[in-house]
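Structures for review follow.
Please treat every number below as a calculation from the coordinates, not as lab data. Please read these numbers as outputs of a predicted model, since none were measured by experiment. Cβ atoms are built from the backbone, for glycine too; each structure is taken alone.
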Structure P
Amino acid sequence: MQIESLKVFCDLAETESFTKAAQISGVTQSAVSQQITALERTFKSLLIERSKKMFRLTREGQVLYDYSKQIIQTYDLLDSKIQELKDIISGNIRLATIYSIGLHDLPPYIKQFMQSYPTVNVHVEYRSANQVYEDVVSNVVDIGLIAYPIKDSKLEIIPLRKEPLVLICHPQHPFTKEKSIKLKALSGQKIISFEPDTPTRKALDKILKEHGVEVEHAMEFDNVETVKRAVEIDAGISIVPEATIKQELDKQTLASVKIEDGQFYRPIAAIYKKSRVLSPAMKQFLTALKNAA
């Protein structure tokens, strides 16, 4: 029996999915099934009650999971300590990020980090905010990058920075003739919005409500790139993170207008599971993000 089999079993127990357990380990679903079967032969016990409608560990499976987690954590601590003693920073980092951060904020930091640590492989997955949290909790990824972090007893949250939010519109929009506008001027305007369940949309809805502004949500999208494309064809105006519109401002396909009511920010943070043992590479990556912020 190898420790890798125990890791696969724990991943399966936590995700309750053969597909996700296979994804985490980088193997096929068939390989996961074979390793679970091998464990059941080793311990001469049924570990999982298999059913199409339900996934549940048996009593023996729960005991194996509890002790396996201790074994794996001890092994990971040992491996991390050995690497630190040898001053080795290598290995893999699995990262999940929301689209706006992954496309606009992350690339220069990834490039700089990989130049400093060429033996570290950073694999980036683009996800919705809810999926980032889910993937971090279920160990599909090591670290997540999100906006408007939500407190969770299972997660460690590392605040990175507050990113300015800006109003954008078509270059020929009447707003561009003004040096600045009040949020009240948005009343009745067609807004290109993020989907209602996204953290940024919820935050923007709260800002508008606090200022007594009612708008018409003309279109709703799950990512900032599509939002910008809709504003470029003058389908409406929008409020987006400042870092996401640099290219469009340079090309003059979008215009930004100052808001008089004050500055509004989107907090960005890194998250990881509290029970996760961070490798030297993961620690260094988080340090690089904090220093950049």
Structure Q
Amino acid sequence: MTFTYALADFLDFKDQEACERVRRITREQITQHPNPDFKIQVMDEPGEFYGAFATDIVRRIKQALDEGRQLVGIFPVGPMPQYPIAARMINEFRIPMHHVHTFNMDEYADENGKTAPVEWEGSFQKTMFDSFFNLVDEDLRPPLSQIHFPTEDVIDHYGELMEAAGGVDVCYGGIGWCGHIAFWESSLGHEYGDDLDSYMKAKARLVTLTPMTIMQNALHSFSGDWSWVPPKANTIGPAEILAARQRSFWLDGSISPDVSWQRFIARLVAHGPVNTLVPGSILQTARTDYTLLGGVADNVVISMS
């Protein structure tokens, strides 16, 4: 039986035809894309997925070291399990990171734009140090001066800091429930309308988080407590993402074998129209590796179980 209805008011992207089309993309079809530089792959086992993510990070660090050059990377908080694995590999193979410059994608901020301090338990700075940098042996870690976060004192020239370090070699990331990259939210698209060229040149800034992002982050980081999630964040923009020489995105949003919050948005980002209201869609225009954990690739279905 057919049941038609308008999409909820708070949603930014409301092209129902596009939504219906990507919803029908099967697991077998999901890796097919017209842009050969946008490479989609599926890994069924979490161990394989996070191991491959960690190996990709370590491989780039080692390759840059062997070639006598700097490695400049943008790193996300989420997914996370790859970082301890990468730290163990770096320690085991004694790979120095003195040539590595890291730039985190984003950081929470309060209603006035003051970014979360490194001491706050929910800050991305604390998470990165606890889960990655502090797990690397001290003699192998990159200097603190080469570990960067988009705090309030640097957000206005964050992209320039990346350029000064030699330009970004790789931008790692994931995709949010609303389609965001970092915290570049779907709502920001309304500022640009159909002006995709201007949108792709938009730089790092302070943003207000969408309701979907508040709920998503409450679910996976704050025990479901939406009152604990800050209202704003500093984030890189499309300009910094597209300026990277390569992008490597990893989607692991499976809650259980039957439930994944990321199945639909993974398809809309990869196979929907490139537009300003689905931020991740711009990845289709650039050299990007797009890796899905098996449950994310599974078909979009209704399940009441």
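Values for this structure:
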read-out: Test item: helix-only ellipticity at 222 nm (-39500 (n - 2.57) for each DSSP H run of 4 or more, over all residues; to 500) calculated as -8500, pick one of P, Q; value: Q
read-out: Read-out FRET efficiency 1/(1 + (r/R0)^6) of positions 86 and 238 (r between Cβ atoms, R0 = 35 Å, to 0.05), computed value 0.10, structure in P, Q; value: P
read-out: Structure responsible for 5.6, with distance in nm of label points 7 Å out along Cα→Cβ at positions 94 and 198 calculated and labels P, Q on offer; value: Q
read-out: Top of P, Q by distance in nm of label points 7 Å out along Cα→Cβ at positions 206 and 222, largest first; value: P
read-out: Among P, Q, which structure scores highest (criterion: Cα Rg over 2.2 N^0.38 Å); value: P
read-out: Distance in nm of label points 7 Å out along Cα→Cβ at positions 6 and 182 derived as 3.4 - corresponding label from P, Q; value: Q
